[in-house]
Every structure is written in C-alpha cells, then in structure tokens.
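Structures follow.
Laboratory data are not the source of any read-out in this text; all were calculated from the coordinates shown. What you are looking at is a predicted structure, and each value in this text was computed from that prediction instead of being measured. Cβ atoms are built from the backbone, for glycine too; each structure is taken alone.
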Structure 1
Amino acid sequence: MRTPERNATALDLVLELVVLLNEDMTRALARDGLTGSRARLLWELRSRGPCTQKVLADALAVSPRNITGLVDALAEGGFVTREPHPNDRRATLVSFTRHGARIARNLAEGREQLAELLFATMPDRQFDGLVDGLEALLARLRAELAANTSSTKGGRR
C-alpha cells in the first residue's frame, strides 16, 4: 500500500525534475538572447510558418498587447520580421529572419538531444511506464486546474 510519505517523495522528485529542466532551459535560452516566452513564440512560428500576431496570440493564449511586446523584442533581436499580409491590408505577417530560423532549428535539435540523453538507455517497459504515468498526472492536474478555475476563479481551493 502506498503511503502519504511515498506520494510526497514522488512529488518531490517531479518538482526537482521541473526545477532542473527549467534551469537548463533558462541557461540555454539566455545564450541565444531568449526568454521562455520568446522561445515559445519561435516554437509556435516554427510549427505554423508565417502568421499574424492574432494567430500567435491565440496559440499562446496571451493578449494582443503581450504578443506585440514579444514580437517587438524578437524583431529587435533579429529573430523575426513583420511583413504586410498579402490578403489583408490591416494585418501583418510575422516571419523568421535567417537568424531566427537558425535559432529555431537549434532549439529543435537541442530538444532531440536532451530526449536522447534522458531516454535512449531507458528500457522500453520503464519508458512506457514513465510516459503513461506522466500522461495520467497531466490529465489529473489539467482537470483539477480547470475545475478550480471554473469554480473559484482564484486557483487552488
């Protein structure tokens, strides 16, 4: 039978993993002059191709004001450009510069390298258990957060 102490130990391990991954990601992004939010926008742009700020704001679930700030910073850093939309005079397209496309490729390669480092030698059964467990944890946490948001609008009960 699992004890509350064992559950707490498991949570401590998950939290330590989150901290270590966050520290590694923050250091790696800083080397390229990025923050987590800016990298998320680049990642979204990489998967969507050139798109409007509205599309990016919706995809990242941020306000138009926030997306403008992110795009401004990325444009100033030479990662993206704004271009007139070919079909909508009121809209602009956000696109990669060469530098931005290279950095986005580097982000994808870094993700693949980290996945290889963490999982390549893990036995299939252990890996499958990890993935199944993480999926179950995320589903439970998402459901709890959604329930708390809709019932309290203030977070945890």
Structure 2
Amino acid sequence: METVRIVPAHENDVPVIVELIKGLAEYERLSGEVVATDADIHEALFGPRPSAEVVLAVADDRAVGFALFFHNFSTFRGRPGLYLEDLFVVPEWRSRGVGRQLLLHLARMAVNRNCARMEWSVLHWNDPAIRFYQRLGATVMEEWRICRLTGDALTRLAATEGA
C-alpha cells in the first residue's frame, strides 16, 4: 500500500476541499444540495472565527480523502466532544485503510483535546459505512433522530415575536 499521510488542511487546500465535498455529495446522492463556494469554505475554515477544521489524507501529493469536524459539547459529561461532519475517500482509494486512518487520527485528536466522545451521522442506507463504523467499535444510536431547521423554516422561527 502506498503511504498515506493525514495532515491538517491549509488555506491553499480550499479548492481541493470543495472538490472532495462535491465528491461526497455525489456519493450520497445529494449533488444538487451543494451550494458552498470556495469563499464559503475559506471563511468557515480559515476566517476570523473558524467554525470547523479539516484534515486531508494525502498520497503522492494528492488529497485522496478528508474529514471535516468541529467541537460540540456534552452537558452531561461537562466536556467537549468532537463531531465528525463529513468523512470521504475518493473511490479509487477505498478499501485501502484511508478511512480508518482518518478516523484513527480524529480519535487521537479527540483524546488529546480531552473530548468526552466523538460522534457523527450516517445515512440509513449506507450499509458499508455502518458496518465499517461498527467494526471500529462505534455504536449506531437507533433511538436518536436528527432535527434540522434550514432555509425558510429557520428564517421564520428566527423572526417569530415573543418568547
């Protein structure tokens, strides 16, 4: 297996990150939902108040995967957590241990940052990913549901008067 390095992303990696995001969206059958631009991603990762971080899996000076993550907080544990928003490996590099390397890197980072846990979501139909995560020791939290406000619903709620 070729050597794969896991490295923090830098500002000049933004176009590559956007392409990887588009690759993930295509895999998840959600290509039409990607509206993020290079400028959006640059601001989110490297602006004055970064919202997230990215590590890249690099082989032969080419990004072959990425993980985008940020910190959340567990009130029950009283400590931060690491939330993995996206994990993606380009098709030709799958089944070579790249995803495992990315998750291992993040797990070590979470431990070093005193995080109480590491969490992420997975699409219900993505059986290969679910099996992969379970082999690593992850628990699929069947009893939890993701709730989301976006677009008009978010705007309407924000504009609601009163408490």
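Here the criterion is mean projected area of the Cα convex hull in nm², and among 1, 2 the highest value is seen for 1.
To test your reading of the models, identify which of 1, 2 gives -24500 for helix-only ellipticity at 222 nm (-39500 (n - 2.57) for each DSSP H run of 4 or more, over all residues; to 500) when calculated. Show your work: numbers first, answer last.
Values: 1: -24500; 2: -10500.
Computed on structure 1.
Could you figure out which one of 1, 2 the value 14 for relative contact order in percent (Cα under 8 Å, 6 or more apart) was computed from?
Values: 1: 14; 2: 17.
Derived from 1, not from the others.
Could you tell me which structure in 1, 2 was used to calculate FRET efficiency 1/(1 + (r/R0)^6) of positions 9 and 41 (r between Cβ atoms, R0 = 35 Å, to 0.05) as 0.45? Clearly, the read-out refers to 1.
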